[in-house]
Structure 1
Amino acid sequence: MDSINVSDFDLEKTLKCGQLFRYDKKENSYFISHRDRLFKIRQEKSQLLFSGVDREFISDFFRLNDDYEAIIKSISNDEFMREVIDHNYGMRLMRQDPWEYQLHVFRKKHNSQNQAESFDDFGDIW
């Protein structure tokens, strides 16, 4: 496994915030499918351990070279935003294929509409 040191990054918060749909957690590692790649990654404190991709891919995909502190400083202009930042500190926007992301958004919306329609079938019970 290859590794890269990180700061101001929380892998679990980043993956579970709803940006990415094609991943699975097994024990303490995540298996992520992106475009034509499948890779394994886990975080141990300030180190990311991964296989299946190179360091450049990880840095780009998780935007590890973005100036996180400058971004946080630019958006922490009121109490509400400071609370949101504190709660989600370390979460990063991921650099994904726009088409793949849009497809997943449509799929999620479609699935939630189907679920809502199935609830309507039980309207008399509620």
Structure 2
Amino acid sequence: MTSSHDEVIASLMLHAIEKAASSFAVAVQRAPVNSDGELETMMAELARQERGGMLVLPSVFMITHREAIIALAARHHLPAVYSFAFFAEAGGLMSYGVDLDDLERRAADYVDRLLKGAQNRCRQRASGFYLTN
């Protein structure tokens, strides 16, 4: 599930998810939502599917509506994996994603090095991923 407000990031993530899913014979269905009403409708629709589940991709909409998403997933008995640990800490089934604290520390170090004149401007990748349940 994602919000169409974050279309570029969602498309990149969905491409990687679909590629991985095909090797496990798992079907991926895009589930865009942009309002509370769409959220309720989409969750009910996903729950009607046999052996369904949900990946909640990172977006501002998903973060700001996390309490409703967690409650609806529980009400519809829909297994869900969230992108950030704070979803699982708030009652969601589980999360798998980057360690935000580590990213912040590394970003601060990277900016510090650049401000001191370092010429290395390579993109940084997350080095830690955590499963929370």
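Between structures 1, 2, the calculation of distance in nm of label points 7 Å out along Cα→Cβ at positions 15 and 31 yields its largest number for 2.
Computed over structures 1, 2, relative contact order in percent (Cα under 8 Å, 6 or more apart) reaches its largest value in 1.
Structures 1, 2 were shown, and Rg and Dmax of the Cα atoms in Å at 16.9, 56 was computed from 2.
Read-outs throughout are calculated quantities, based only on the coordinates presented, and are distinct from any laboratory measurement. Model, not experiment: these values are computed from the prediction. Cβ atoms are built from the backbone, for glycine too; each structure is taken alone.
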